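Derivation of every value follows stated rules applied to the coordinates shown; laboratory data play no part. Predicted model only: the values in this text are computed from it and were never measured. Cβ atoms are built from the backbone, for glycine too; each structure is taken alone.
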Structure I
Amino acid sequence: MKRFILVLSLLLPMAGAVGQSRDTIQKKQTLSEVSVRSRAEGMSRLGGAENGTKVGQEVLFRAACCNLGESFVANPSVDVNYSDAAVGARQIKLLGLSGQYVQMLIENLPCFAGAASPYELGYVPGAWMNSISVSKGASSVKQGFQSITGQIDVEYLKPDREPGVSVNLFADSRLKTEGNVVANLKLNSRLSTEVLVHGEKDWLHHDMNKDGWHDSPAIGQLNMQNRWKYVNGRYIFHGGIGVIREEREGGQMAGVSVDPFVVKLNADRYEAYMKHAVLLNYEHNTNIALMANASLYDLGSEFGRRYYNVHHRDLYSRLIFEHEFNERHQLSAGASVQVQGLDERVNPLRLPEGVNGTVNLISQQTEVVPGVYAEYTYKPSYRLTVMAGLRADRSSLYGAFVTPRLHVKWMASDLVTFRLSTGKGYRSPHAWAENHYLLASGRTVAVDGTLGMEEAWNSGLSAAFYIPVGEERTLKLNAEYYYTDFQNQVVVDYDSDPTRIGIGMLDGRSFSHTVQVDGSIEFDEELELTAAFRYNDVRCTYGGQRTAAGDKGQLMEKPLTSRYKGLFTVAWKPYMGLWQVDLTLQLNGGGRMPTPYTTADGTPSWDERFPAYPQLNMQVTRRFRHITVYVGGENLTNYRQPIPVIGAANPWDSTFESTLVWGPVHGIMGYAGIRMNI
């Protein structure tokens, strides 16, 4: 077995060349005939000044969790929706805003920026994840200036965990199959290696609503990583390489048309990362660390007769120094540099009136952003924590800017904790890279003018209550409010022109208000109930981006955004946890559709608003000594968006629209899987 793992770890680099938490682990052990019971890490609140939660494997495995996009099914704060019916890309929404305002991290390193961002949720396999930390609002300045609505940091399984091989096999009723292998080997007391392999394949093409279009594209993906960890006294090294190859095929079903509208995407991604850390002083936890990652991403995509091709290069490095003067005063300081280069070629096809031929937009852009930061933490007592951070960065494209952030945590008592946060966030936009899926629309897609850096303030207040219920139970309640206010924003405008989608800078106001209340309670360590409700008020000014006369646009609800969400989950673990039944019920509130146009017979092209809809998921798990078997079903309410593809019979017409997806495109889906530890 050791030789097998070692061979895999040596072959994977060759393949790559070619192509802050609160402890919730609870253990109860008795050395007599009474059985041993243990509980894996579930969901807990972040222990520092930032507001958020950490989700462990116990919660991740309550659903199929094939990838990061499916790991938030039972999360009350994060929504995951399809962005369109043609590409099938999934998008996170946090605090009512799209995932591009969430900074994505893998083990504290930025990942999947630019062209890869529409598909990033599918590039992180669920079987590889050890935990996910979700922090809300303007987060720590250590990782950069990009966080506006929050950060999501994924921790993979570590190379130095217990040696062995874990296998996860999965199949669903649509004949999608997946396989995962995680193999760990300790070469000696200091050096460990790990091989991660993920493969998935859709074997069938589906058209459940019989409109002649794929409900979602068929996906084939191979994803591999080789990770190493070395520990020698005060020095720690962690590094690895990875490769992703993915194909997506969708559009019209075969045989529907003699001139079919075909959607194809081919992506190759190569990455490498390293972390070096040296502990200089044990007493004051003084340490210095250097971490870096680099990636190359090539995407070729076809949307009917349109195309988008990009070569994206990304390099990030950070030097960190941390020191604890005493229990009250802590300092973290450092410097970073990020380099992004995009070589793009676009054929938007829908030409301005009177222009014939094909448009080829060629863009080559490189942005270099060096920066420095300092973050000071003051703890006058265990009840109060104040964390203040400041960054200064300079973009080669947008100039210099400063990022201030402040977090305060106050434990009013052992049962009540308040958190306050405020700060700024910035983001460098990539109009085509982040929105190329819009080419699947029949409308003309165009970038209006020169885009600038996005800029927003985010402020939030939360309160956590731990209420004793009886002698052994605790009701955990959380209430929070967040306000995001944009000074500069890139706006995707569906409303100004029914034949055109414009991408331009904000001319007016844009903001979001989010209120959430959630609570959970456990009964005898066998039954856990969670309920949550969130209300979003997200508004943006549309129509003011292109008006030559200087007319202001109209402040409207952001389209395709649910006004509210209700969540109820049940986790039941009878028979000493050998069985587990998980149920998740969601109620997704309705919202505004983009302004409809009037058809030839005088009727609107679609309703002005979409309705609320429920979704029910369920999974049953049986654990054995080295094997876990699970079966489940998703969308058991069988709710589907009635018309996900508008004008499906005329894809070459300007009225064709496949990007207005607000609900599920699939009905009931069953699945089964097995996890084995060797």
Structure II
Amino acid sequence: MTLKNLKDVTYYDLNNEINIPVDGQIPLQKDQEALQAFLKQNVEPNMYSFNSLKERFDYLLDNDYIEAEFFNKYDFSFIEKLYDYLKEQDFHFKSFMAAYKYYAQYALKTDDGDYYLENFTDRAALNALYFADGDEDLAMNLADEIIHQRYQPATPSFLNAGRKRRGELVSCFLIQTTDDMNTIGRTINSALQLSRIGGGVGINLSNLRGAGDPIKHIEGAASGVVPVMKLLEDSFSYSNQLGQRQGAGVVYLSVFHPDIIDFLAAKKENADEKIRLKTLSLGITVPDKFYELAKADDDMYLFSPYDVEREYGTPFSYVDITKEYDNMVANDRIHKKKLSARELETEIGKLQQESGYPYIINIDMANRDNPIDGRIVMSNLCSEILQVQSPSTVDNQQKYVNLGRDISCNLGSTNILNLMNSPHFGESVETMVRALTFVTDHSDIDVVPSIQNGNKLAHTIGLGAMGLHSFLAKNQIYYGSKVSLDFVNVYFMLLNYWTLKASNEIAKERHETFYKFEKSDYASGKYFDKYVTKDWGPESDEVKALFKDIFIPTENDWKALKEAVMKDGLYHQNRLAVAPNGSISYINDTTASLHPIINRIEERQEKKIGKIYYPAPYLSNETMPYYMSAYDMDMRKVINVYAASQKHVDQGMSLTLFMRSTIPEGLYEWKNGRTDKMTTRDLSILRNYAYRKGIKSIYYVRTFTDDQDEIGANQCESCVI
């Protein structure tokens, strides 16, 4: 028997009936009917059955479905105990979308694809056993977090945990190139290798000399960054994960690079086909100086990276342009060209309006808040990873003369509503940190030694959050209100506190800290200044009530943590990052990341069965008013939410802006009551507002057009959690 043709069964039709109002009401019960029909018609008849748990695991081991190494670290009696506990929790998906997504994308199937070999409880068990690495207490705790959906590992971790024939546990990487042909060649090879294993790759090109710069003292010889971008795009297209999907990459360039106009122009729809980029994503790093010059309507100078590196003895990305700008302008040995800062700002807005790109990394903001010794120079495909890197040097044989540090993203997410119901908030977070620590300890990307080296030294993780809008709506709190800002401030303060506690405990247990801990603001205690001098607890009565059963650290608790960290250190260089959420948020029956919803009834186009409708979690007559669409919301409210969270997040957050091509009257104060087309000025105002609020990065700009299409709506499958 093969898995049924999904178009010929009633659950698909039942789900589609959600979009047909009955007496002016949304027939939400149709989603539950679709869920039950899907389980009965698709899952139950196609689930491979076993007579016992022992028979099941013998089959999986004998047929190379799961690894024996991790399995043999446990007595089978413990595995039975863990399964008994999981079954007692009586897990059920709450929506058709959740069940469909899980069985379509995550459930282990027989090699011929005819049968399912696991349900959600089985996957939770394998994740717990695998990430606990033989620690029975940790395995039980982790199983508890996953089955109650307080914690969700990122897709590559959740999908591959325990499998014998698996992909990597991480699928997001950051690499950089320096200004020589050997490193460029190595970068292209790295992009090919990382794409081959399913990775999404961020690449920093800011160090490359601009078009017309000299090569071997011959003026005008350099071709600039655009040809390298084309090579990278072709590399990702070629290395397409066995033809399953297009490789994914983003290239970053400094806004002060001399090729910045050509860089942006390559993404325009009317660009010459010789230079046009169809699939490669673009991001720019923007120092404070650019905002200053644009605000003053001054000209700005673009500097030759070749000359800057010769003058400063370090690659262009590692020079603080805001600090050195006037010196670089005055230096006759640095070639430069001039253009209007406002005109460049307009070009950025035009491209965002047309394509959703470029991502914006407020690079000085990221470095100002960076407690680690070193410099952040770029980000990843979803713009939430902000970690220090160091450049590599490669010889003529493509060998590393100096092995630098690059980045892999080890991600997981808290489900806000469910974690808020945890009986032990802090212990839950510690369990999540230990699961993520397993991933970083066992991630070994040897095809790119600079990533392997960076991960080995930094032990970085990125715990984030999802489900904010559903939590707020369920508790009848308006997104972007003062109460909502109070909540996210406290929630992320707690994530920060407990991940610091967990990292400190692991450092004490292992007698090991991350590389150069002694030079960090954690070691000096400076990082904790804002926490030991101010009460960060809830301010409003509504939020106090939400946290009434949850421990809130006082200034004295922070002082004690400060002393512990200064004494014994931290294991993880980085701990927090808020990624966008893809299928995982559906499986968790929650809203994605920290964003507001797009529609109360979301319509998704699925390859196998067509359109699926997904009602917002906890949607009812009572919660309906609290579920305003992102496209009908003042984006400053979204920025405010992210800014309140960012105060406590050591890395970044994937902040997406949602704009309508036509701005409704009254949506933005600066429109002065006019109803007209969105302009590049509107985007400029929002980018500057985000900068002033302390936002480190802006991901996509998604635009809803008059013909009901969305621009900039595609997400990188390699990078979303």
>> Comparing I, II, where is FRET efficiency 1/(1 + (r/R0)^6) of positions 73 and 209 (r between Cβ atoms, R0 = 30 Å, to 0.05) highest?
In response: I
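Could you figure out which one of I, II the value 15.5 for mean count of other Cβ atoms within 10 Å over residues 337-344 was computed from? Before the final figure, lay out the partial values.
Details: I: 18.2; II: 15.5.
Of the structures listed, the value fits II.
Given a value of -12000 for helix-only ellipticity at 222 nm (-39500 (n - 2.57) for each DSSP H run of 4 or more, over all residues; to 500), calculated from one of I, II, which structure does it belong to? Can you show the working numbers first?
Working: I: -1000; II: -12000.
Among I, II, the structure yielding -12000 for helix-only ellipticity at 222 nm (-39500 (n - 2.57) for each DSSP H run of 4 or more, over all residues; to 500) is II.
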> Where is distance in nm of label points 7 Å out along Cα→Cβ at positions 185 and 305 largest, in which of I, II?
Replying inline: I
> I, II: which one has distance in nm of label points 7 Å out along Cα→Cβ at positions 505 and 521, as calculated, at 5.3?
Replying inline: I
> When distance in nm of label points 7 Å out along Cα→Cβ at positions 193 and 649 is calculated, the result is 6.0; to which of the structures I, II does this value belong?
Replying inline: I
> So volume of the Cα convex hull per residue in Å³, for residues 297-360 alone, computed for just one structure, reads 101; which one of I, II is that?
Replying inline: II
> The value 0.70 for FRET efficiency 1/(1 + (r/R0)^6) of positions 417 and 457 (r between Cβ atoms, R0 = 41 Å, to 0.05) was derived from one model only; which of I, II is it?
Replying inline: II
>> Of the structures labelled I, II, one was used to calculate distance in nm of label points 7 Å out along Cα→Cβ at positions 281 and 489, giving 4.6. Name it.
In response: I
